[in-house]
Structure P
Amino acid sequence: MTFSKNFHLAKRHWYGVTNSIRVLPDFIVIGAAKSGTTSLYHYLAQHPCIASSLYDELGYFDNNYHLGINWYKTLFPTKFTKNKIIKKYGKFLTYDVTPGYFQNPWCIKRMYETLPDVKLILVLRNPVDRTYSHYQSSTKRGIKTKIPFRDLLDRDLKTYEQIKNDDNEYLNFISNSYIGPSIYVRLVKEWLRCFSLEQLLIFSTEELAKNPDEVFSRMFDFLNVKEQKINTKSRHNVEVYNTSLDPDLRQRLIDFFRPHNEELFNTINQRFDWDK
């Protein structure tokens with residue numbers, strides 16, 4: 001076993017021993033997948049009042065819930081660290097970034113029962129780009145398929161028309177399709193069954209790329225911490241693909257998502273420029 005593996009295991013053991021003196025997250029970045037959440041995990045830790053979890057994509061409320069709350073606490077800073085940061089900077093926050101939460105509605109009740117007052121951050125990418133990125137990423141890793149995107153889009157659109165009015169079937173559709181996780185409004189409405197809109201800050205990937213200072217200003221106001229200049233020059237977990245989306249398929253997706261986007265904008269009282 002290498003030194004790095006030994007060190008990692010020793011660190012996790014130490015965290016486990018000290019879980020009783022560790023804190024739970026003050027806010028959670030719930031998604032969406034393929035929208036830049038890994039970069040956001042690193043950006044947030046630049047703020048002196050904000051300490052990150054041990055790593056991103058903790059997955060407690062979806063895949064690791066069976067491990068229990070004490071396991072979850074091992075992934076966050078100690079109360080000693082919290083008090084030290086409060087003494088120096090006046091406030092302390094820590095966070096979980098797991099993009100899988102947003103598209104897994106069964107997480108919602110679990111999270112609400114554990115952290116009813118938690119603040120939630122949701123970053124949404126143009127659904128056309130998110131959908132194609134999802135396909136490209138899956139194909140590159142050999143996870144799902146090497147079937148052409150055109151054929152899969154035909155399949156997904158046909159399936160959606162058959163199950164769109166069946167809530168139970170739609171949950172399966174989210175997990176087994178490329179367009180399902182990009183129909184954001186249906187998922188947002190699920191989250192709003194438990195959490196208020198005031199607990200939820202939503203912005204787009206495109207906004208963050210174009211006007212990072214303005215987005216972080218909103219974010220830090222939402223979190224009630226002082227403004228801080230964030231260096232966003234470094235991007236994390238960026239995947240480069242060899243092919244672009246065919247124009248006719250792009251237009252087809254734009255047309256499909258347009259009414260869903262409009263419903264989303266009316267639900268969250270803000271708009272994004274996704275009609276291109």
Structure Q
Amino acid sequence: MNQHHCRVLEQRGLCSDIWRMRLHAPELVEQATAGQFIHLRVDSRIAPLLRRPFGIHRVDREKGEFEILYRVIGEGTALMTQIRVNDTVDILGPLGHGFDLAGDYTDAIVVAGGMGIAPVFFLIDELLALEKKVSLFWGARLCEEIFVKPAQLKARGVDLHLAVEDGTLGHAGFVTDLLPTFLEQYGAEATFRGFACGPNPMLNTLQRIVGEESSRWDVSLEAHMACGVGVCMGCGVKDHQDGYRMVCSCGPVMNLKEVNLED
């Protein structure tokens with residue numbers, strides 16, 4: 001297990017409750033692949049006791065830096081906002097299995113909902129480096145959560161489709177509403193690879209939309225993780241053989257057709 005004491009290079013609020021932290025960790029960055037996560041110790045005191053998992057948002061391999069995104073939702077993440085530039089944080093990682101980018105596909109469809117956008121930017125960077133055509137479907141509750149200007153993504157060649165539940169930008173509703181019509185253009189042929197990250201209800205809907213089509217979908221699952229390495233058995237997800245897979249050690253990225261995400 002790789003433990004790193006990382007210097008904080010940037011700590012910035014992107015909107016009312018979403019923050020971005022940039023850290024220096026050359027060894028971690030060298031090993032990281034899109035879809036993996038880190039386990040961060042929030043504070044050196046006893047409480048909060050458990051580390052917090054965060055998907056790797058972006059990496060800069062030349063500078064040895066990486067970024068995470070986090071939403072302030074409880075004591076641990078509230079304490080994280082008090083971390084300052086040049087502070088040192090205790091991190092385990094990179095952990096888990098990332099996205100499988102291999103294959104002769106030309107098109108990549110990426111679906112992200114809520115904080116599922118966090119690991120997607122790293123994924124998109126890697127897909128573009130492989131010269132794949134990327135279509136990003138990004139869903140959020142509020143317009144302010146679209147923290148990157150759409151023009152910046154489009155300038156990089158990303159085909160962007162936005163869905164904001166409050167109706168202030170793009171489609172008014174869920175991001176999965178946009179998929180059926182878009183996927184019809186591919187017919188029954190597996191001419192693309194699908195990638196997704198978001199809450200289980202979104203991924204459950206994606207399962208129903210995809211059905212039995214032949215294309216592969218890799219999905220990054222969200223779960224509460226105590227240990228991050230498969231020991232505590234607290235982040236299990238059902239598979240289609242009536243067993244369980246640990247999100248932290250078997251994932252967080254898994255084949256959408258091999259997990260059971262029904263409520």
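Out of P, Q, which has the highest value for mean count of other Cβ atoms within 10 Å over residues 72-79? Write down the numbers at each step before the final one.
Details: P: 19.2; Q: 14.1.
Going through P, Q one by one, mean count of other Cβ atoms within 10 Å over residues 72-79 peaks for structure P.
To which of P, Q does the computed value 0.45 (FRET efficiency 1/(1 + (r/R0)^6) of positions 80 and 232 (r between Cβ atoms, R0 = 30 Å, to 0.05)) belong? Let's see the in-between values first.
Working: P: 0.45; Q: 0.85.
Only structure P yields this read-out.
Using helix-only ellipticity at 222 nm (-39500 (n - 2.57) for each DSSP H run of 4 or more, over all residues; to 500) as the calculated read-out, with -15000 as its value, let me know the right label among P, Q. Show your work: numbers first, answer last.
Values: P: -15000; Q: -4500.
It must be structure P, since only it matches.
Identify the structure, out of P, Q, from whose coordinates Cα Rg over 2.2 N^0.38 Å was calculated to give 1.05.
Numbers: P: 1.05; Q: 0.98.
The structure behind it is P.
Taking relative contact order in percent (Cα under 8 Å, 6 or more apart) as the quantity of interest, name the structure among P, Q where it is greatest. Write down the numbers at each step before the final one.
Values: P: 23; Q: 18.
Comparing P, Q, the top value of relative contact order in percent (Cα under 8 Å, 6 or more apart) belongs to P.
With distance in nm of label points 7 Å out along Cα→Cβ at positions 120 and 136 computed per structure, which member of P, Q shows the largest figure? Walk me through the numbers on the way to the answer.
Working: P: 2.9; Q: 0.8.
The structure with the largest value is P.
Taken together, the values in this text are just the output of simple stated rules run on the coordinates, not laboratory data. On a predicted model such as this, the values are computed, not experimentally measured, just so you know. Cβ atoms are built from the backbone, for glycine too; each structure is taken alone.
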